[in-house]
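Take a look at these structures.
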Structure 1
Amino acid sequence: MGKHAVVTGAASGIGADCSRDLLRRGHTVFGLDRDEQQLKQMAAAANGAPGKFVPIACDVSSAASVTQAFACIRAVTTTLDSLVCSAGVFRTGALIELAEADYDALFDINTKGCWLAAKAAYPLLKCAATPDAPARIVFVASAAALRPKTGGGAYAASKVALTTLTRVLAVELASQSILVNAVAPATVETPLVQQLMADAAAGGYRVSGVSPLGRVARPPDITAVIRFLLGEDSRYMTGTAIPVDGGTVAAVLST
């Protein structure tokens, strides 16, 4: 029997790369995103892959939208092996000047969106989970939670909240064989970061740039760690937030 996974933010960036990786490994991937056109392109590109991509339009900041999306998923499967929450937004600006709408969007999507998806996925994950084969939840947090900077304080705060959600949820679900972990990337070459770099000067945010390894991350660098957290070799790991940053945080802390 093939495995089933849900990926939020599946239409681009880390979510899209992770979805393609799961498809190559034979998973049925329910790809959730607000961008219906990009989801359709993902589905078309997945033709011929070992797995199957099921596009589902969803705004993870909306409980009603998440509920509707998971109703579509339950029509296909009664179990889920994994949930990867990659949907996220970035807003720049000094905290004292940040618009309320931008602050709300950061927490509604980056934090609440993960919580809503985990709540909706929980019954299906529980049905799949066993002590020998745990179900998995992986949240995409950020190195900003470990080294916040001026101009991006609200974004960092939303990711700090997400790492705490990761730890608490991991303990709450441990007895049910559901492992909950997070990855914390620094700068990654994604459409979101490209837009951030274009807007950085106006927003007052300083992009981290290259890491001590001499480059910024690419989506496959993050997907590789997500693959580890979804696989057999991480079966004794839960409640962790793993930096995937090429030494960026270490370099900041050592100065």
Structure 2
Amino acid sequence: MLIAGIVMILAGIFCVANSSAAFLSVAFIVGAVLLIIGLCEIVIGRRADFVRNETGIGLSKDGVRSFIVGLVVISGQITDDTVALMLFGLYLTFEGVFSFKTDWLDVRHASRDQRINMTVSVLMLLLGIYMLFNMLLLRLPVIMLIGLFLILMGFRRFLQSFKIEYIRPSFITGNEEKLQEAQEEEKRALAKAKEGIREQKAAQRRIKKIEEDIEAEESLKMDAKMRKIEREEEEKLAEN
């Protein structure tokens, strides 16, 4: 999945670099890349677990969709640049909509990975919508837009590759592997605990600094009040 994502990004860069070419001249490359990524998603989707990461990705369904579009392109069914732009624009728009999650809207409490995924999904959605109206707007080169389409799609697959957890058959997973997995989980938990302790200490230092500032302010207020009282007493004595 990682390699397939990188290949897709490289194909997108190639298309952007050759943005003046006609779609038919790069159709085989685009179709082949979509076929490869589709097959990878279908195979990996049957042996991967996304439940623990709560990504909710239907990888097999994405693979079928990519495979069908790749098959249509590589078989020469798309011969017109405008038709190709509409096809990939709709594909990218749906991809951006389906990959977006309402939980990401809480930006203040979202994790770093959630913010990255949200940014990618928003870019996919915006680029997909723009591709549908390119002929009415800036009329950017079709191959350049398709290259950007491949780059965003490949980058999303690249991010997904780090969230895949392989489901090992139970008769293969022995006690040694279970022990190793438990030890790795312990290390991850310990790293999180250390990070929590560091954050707690940082918060305690901030609290102490604020308390010291408050004490200093109170001391200044008290000094000012005492000086005022002394001045008033001196004025009374002077009047007497």
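Every number in this text was worked out from the coordinates using simple rules, so none of it is lab data. These numbers were taken from a predicted model, which means no experiment stands behind them. Cβ atoms are built from the backbone, for glycine too; each structure is taken alone.
Using distance in nm of label points 7 Å out along Cα→Cβ at positions 19 and 155 as the calculated read-out, with 1.5 as its value, let me know the right label among 1, 2. Answer for the origin of the read-out: 2.
Say we calculate mean count of other Cβ atoms within 10 Å over residues 3-10 for every structure; which of 1, 2 gives the highest result? Ranking 1, 2 on mean count of other Cβ atoms within 10 Å over residues 3-10, first place is 1.
Here helix-only ellipticity at 222 nm (-39500 (n - 2.57) for each DSSP H run of 4 or more, over all residues; to 500) was derived from just one of the structures 1, 2, and that gives -27000; the source is 2.
Output the label of whichever structure in 1, 2 has the greatest value of Cα Rg over 2.2 N^0.38 Å. Once Cα Rg over 2.2 N^0.38 Å is tallied for 1, 2, the winner is 2. Of the structures labelled 1, 2, which one yields 19 when relative contact order in percent (Cα under 8 Å, 6 or more apart) is computed from its coordinates? Going label by label, the one that fits is 1.
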